[in-house]
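Readers should treat all values here as calculations from the given coordinates under stated rules, not as data from a laboratory. Since the model is a prediction, treat every value here as computed from it, not as a measurement. Cβ atoms are built from the backbone, for glycine too; each structure is taken alone.
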Structure 1
Amino acid sequence: MARWAGWISDRLTQAPHIKRPTVERQLTLLIDILIEMAGPLRRQTAQLWFDACEFYGQVAAARGLAAGEVVEEIQHLRELLIRDLSELIAALPARYSMATVLRLNRQVDKGIAHAVVGYTDALVQNLFAQRGTPI
């Protein structure tokens, strides 16, 4: 989490009104939910994961990021997870290791999709707030 937070904190210069501890708490929450999604409660925590990722996208819009940067930040999490978990996953039997990697990638992909939805919703809401509802 520290490496992901450090990498993202370097990008916070665009939004000085959003403090580093706030973003770190959000990243910790995302990782905690993702950990729960690997366990027996994965079905129960799926909606929470989607909502948290959507909120992450909304905060990314407030930080002034582009949509591609939101995707890049979560992709960076995937890269760090694969690096950190590679030895553990490789030690599993082939059937379980492949299933674990596929499940992790599927959940990160769904999280990216929901983050982009949250980002887009925040931009549209901001546009309507500035210009009103189009006829």
Structure 2
Amino acid sequence: MENIFKSNVLWSQIDANMHLRHSAYADFAAQARVELLNQCGLDYKTFSSLKIGPILFREELIYFREVGLNESISIETFVTKSNADMSRWSFTQHMYRSDGVKAATIHVDGAWMDVVKRKLTVLPEEFIQRLSELPKSEDFQQV
């Protein structure tokens, strides 16, 4: 499964300091996670039919280097923690500039929510199996 998302920085993502604005790092990381879920068959249409969606409890961004306009970035995503049914999970993502320098690390903790009942839920078994095949970090923990 491909766990590397690639994109280019747009003019609209640049701030007054002429580098990638802080919230754009989070936007890129979210898109990388969405694309990884798509590979598991969990696209928008599927989430809509299941009436389930991903939610975050925590999102932490650690910035290391600036990213400039039109620069190519790549984001590598790993599952760092989950319970056996993948109902609770943590991802770590590393954003790299085109020169290979790490620009940021993003940590998120999340779960699945039933969007009708507004309560935490689990995914159907077929998706639990697919999610269990996502790339894991070297320090992965099953809790």
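For which of 1, 2 does distance in nm of label points 7 Å out along Cα→Cβ at positions 64 and 96, calculated from the coordinates, equal 4.8? Can you show the working numbers first?
Details: 1: 4.8; 2: 1.0.
Comparing all candidates, it corresponds to 1.
With semi-axes √(5λ) of the Cα gyration tensor in Å coming out at 28, 16, 13, pick the structure among 1, 2 it was computed from.
The structure behind it is 2.
Thinking of 1, 2, which structure, once Cα extents along the principal axes in Å, for residues 72-119 alone is computed, gives back 38, 17, 8? Let's see the in-between values first.
Numbers: 1: 38, 17, 8; 2: 45, 23, 11.
This figure was derived from 1.
Out of 1, 2, choose the structure whose coordinates give helix-only ellipticity at 222 nm (-39500 (n - 2.57) for each DSSP H run of 4 or more, over all residues; to 500) equal to -28500 when calculated.
Comparing all candidates, it corresponds to 1.
For the read-out distance in nm of label points 7 Å out along Cα→Cβ at positions 8 and 112, a value of 3.7 was computed from one structure; give its label from 1, 2.
2
By the measure distance in nm of label points 7 Å out along Cα→Cβ at positions 24 and 40, tell me the structure among 1, 2 with the highest figure.
Structure 1 comes out on top.
Among the shown structures 1, 2, from which was the value 32 of relative contact order in percent (Cα under 8 Å, 6 or more apart) calculated?
Answer for the origin of the read-out: 1.
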